[in-house]
1. Out of I, II, choose the structure whose coordinates give helix-only ellipticity at 222 nm (-39500 (n - 2.57) for each DSSP H run of 4 or more, over all residues; to 500) equal to -10500 when calculated.
2. For structures I, II, calculate distance in nm of label points 7 Å out along Cα→Cβ at positions 119 and 159 and state which one comes out highest.
3. So if we calculate FRET efficiency 1/(1 + (r/R0)^6) of positions 287 and 367 (r between Cβ atoms, R0 = 25 Å, to 0.05) for every structure here (I, II), which label has the highest result?
4. Here semi-axes √(5λ) of the Cα gyration tensor in Å has been calculated and equals 32, 26, 22, so which of I, II was it run on?
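Read the figures in this text as sums done on the coordinates, not as results from a lab. Small disclaimer: the values here were computed from a predicted structure and weren't measured. Cβ atoms are built from the backbone, for glycine too; each structure is taken alone.
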Structure I
Amino acid sequence: MTADFQPILLGTDFNCYGMARSFYDAYGVKSIAYGIVPMAPTRYTRFADVRIVPGFDKDPVFIETMRQLASKLDPQKKYLLLSCGDGYTELISEHLDELKEHFACPYVDHDLFHALGTKETFYQMADKYGLPYPKTKIITKKAVEAGVEQIKLPFDFPIALKPSNSIEWLGIDFPGRKKAFVLDRREQLDKLLKEIYQAGYQSDFIAQDFIPGDDSNMRVVNAYVDSNHHVRMICLGHPLLEDPSPVAVGNYMVILPEFDQQIYDTIIKFLEEINYVGFADFDLKYDHRDGQYKVFEINLRQGRSSYYCTLNGYNLAKYVADDVIYHKAKDDTDYADGHMLWMNGPKKVFYKYAKENKYKERAKKLLEAGQWGTTAFDKRDTLKQRLLMHYAFWIINKNYQKYFVQR
């Protein structure tokens, strides 16, 4: 089968591999992927032609590379541009008008990106549109420099601490750096804030009331919103286990398919009211203290684990291609209700570390019935790719032995 369009993916990571595999599943098409370094999931894949461009994750290299690419495009073919990382989403939004002259490009403009692109501004939007989120304290660099002891929190410990600007945070390094933190004591907070700003971070930090409960209280939602701001598909997942390693803490390892119309209605209302376009990925957690699901953030792209949607019969590639390549009308919404367990690690890690509860029992039954899959492994891909992913799964097991803490 020869596709009449070409997917171009920005990034070379696990997210990119999931999208490349989705396009291959739906259309038999090999994607082109651009990134700054080769990464394990796509290094040896036959699902993507990977092109490494040093400095591509920043301007001017990004836009200069895209202009060079645009000058060589086949005028008889359509090209679909998709981001697989937050930094690339921001770059697309900054150059959206120019990129749309050459590529199908389903993204929000720069103004809406900045209204949603940091946790701080997202919570302002959540307030405006009635989206529940945890109690939050914004901590500025100025406040830390004036004296961390003067910073008052409107909630008790434990707390969650995370950067408001996740893109800037990628460039910050210091001993003990993590993607996010859970802190049990005030002295931990004071020490960490000093280290963060001494390391060169400039933006705000977010302190939040830590919602009690283990990973099985989390939920993840991926949605596709079309060019008319209509949600074509929404897919809920129920994470049962998260990555414990510092650089990847919070990344989902096991996702159980789930259906919840109330969550669907809440997310759809928000996306359609703000005139969103493209893929969106939400992280939520159930707070048993008030019976609400509270949103932590929105990613203005498909999620890293979003292949769970394709695995359950809701192929992400098909939704975006139907919209911006084939311009197929769709007035209804597909409310996903799948029956396949998504795994991103060895089965023994799930059996050993996921908390015992009714959700784990349901997941076990799906595993026993063979109703499960991963983003990482596809028998159609190269032997080299599969061997490298087996090694990655072995490292995951080691990380759990080293870092896992049950809450």
Structure II
Amino acid sequence: MTIYIDDVSAGVSTVPGSASTGIPTHEELLARVDALVPRLRERAEETENLRRIPDITLLELQDAGVFRILAPIGVGGYGMGVETYGEVVRRLARGCPSTAWNAGHLMEHVWMLARWPQAVQDEVFAGGPAPLAAATGAPVGIAEEAPGGYLITGRWSFASGVLHSQWALLAVDHNGVRLQCLVPINDVEIVDTWHTAGLRGTGSNDIHAQQLFVPARRAAAWTLLTAEDNPGSRIHPDPIISTPMGTLLNIVAPSAALGAAELALELFREQMLRRKVKNTAESRQADSAVAQARFAQAYGLVATARLHWAEAVRLVDASHRRQPRTMAEGTRAQYRLSFALSGEAAAQAVNLVMARSGGSAHRLSHPLQRIQRDAGVLLNHPTLATDPILEQAGRGLLGLGLSVSSF
């Protein structure tokens, strides 16, 4: 039995879609994703051991159209919006948080490619509506001018999805100007560094390049690509292409954290209804008044996480439905704070569930220990790191002005 509170997106049609156009509706796309969840759960341990998404999972995500969600309709994508995107990541995490993390970023990077000028779009979308690309800017590499383009050098970390990508989007500095360079994945070295406690299945390895030539057409100013008025917005009428980049980049981690907490709560419920706890008189954990109270507490934390998440998604979605789409500082503070509080409540719920699940839950074959490790890594991502977010959110809410431009 699933115990989720009503989904924020229930009854909401976020894009025009129908069988006649070949574009699924919001509800149809979510039904496809829900059908994947049981198989993602079955493969979660395999995904962690492989330290990447299994090939069969990638094929199922492609067949479901997941990577086409944010792709423009003009190239064969679905042109869907923030609500569908966040909800898909959240639901995938109910099956496997690592898979949700990679799928969320690969979807997002298709959207990033659709913001480039026409010449690059002709190249990357030639093979279909959902080219897969890794993107990383940590740390920023170096670019030197060369005839017809640039020579770039760097070692970039946290390249989620790199093991499944045809392209890489790499941040470089050229004389104090940040550029994003698009390179074929076969032109760079993938360094196997992703040995972590959680989100092991993402395969978020390093990328290395040394004096790699990038033609000028595949290098663009970061400020141009991230803006509401970007080259792709003049090609595609889909509203999502005009959404400032920062607002979408902050959605994956909180959505995955919420889905992971919902999964943990569901597993906890199933376990309580059959598990006998030592040194207690009850025949099963669910019959204990203390256990009932702990379950209610975990349920409430997940509900809190969901409400904060829904508020943040609402604010982001509202921003891309109006003109101009750039958020005011106060609104940026609100949505970043809501996402951070959602992630914090989700992690608290997972930790509570784990603490009340007995020693067997710590076996590496048990899904709860993996969920707890995944949630721990998610909470350290910049989009959920509470202390700096609280500081900037406080400044924004007090009207003091944000002191970090990238917030």
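1. On the way: I: -10500; II: -14500.
So the calculation was done on I.
2. On the way: I: 1.1; II: 2.4.
When distance in nm of label points 7 Å out along Cα→Cβ at positions 119 and 159 is computed for each of I, II, structure II gives the biggest number.
3. Values: I: 0.30; II: 0.60.
Comparing I, II by FRET efficiency 1/(1 + (r/R0)^6) of positions 287 and 367 (r between Cβ atoms, R0 = 25 Å, to 0.05), the maximum is at II.
4. On the way: I: 32, 26, 22; II: 36, 23, 21.
Structure I accounts for this read-out.
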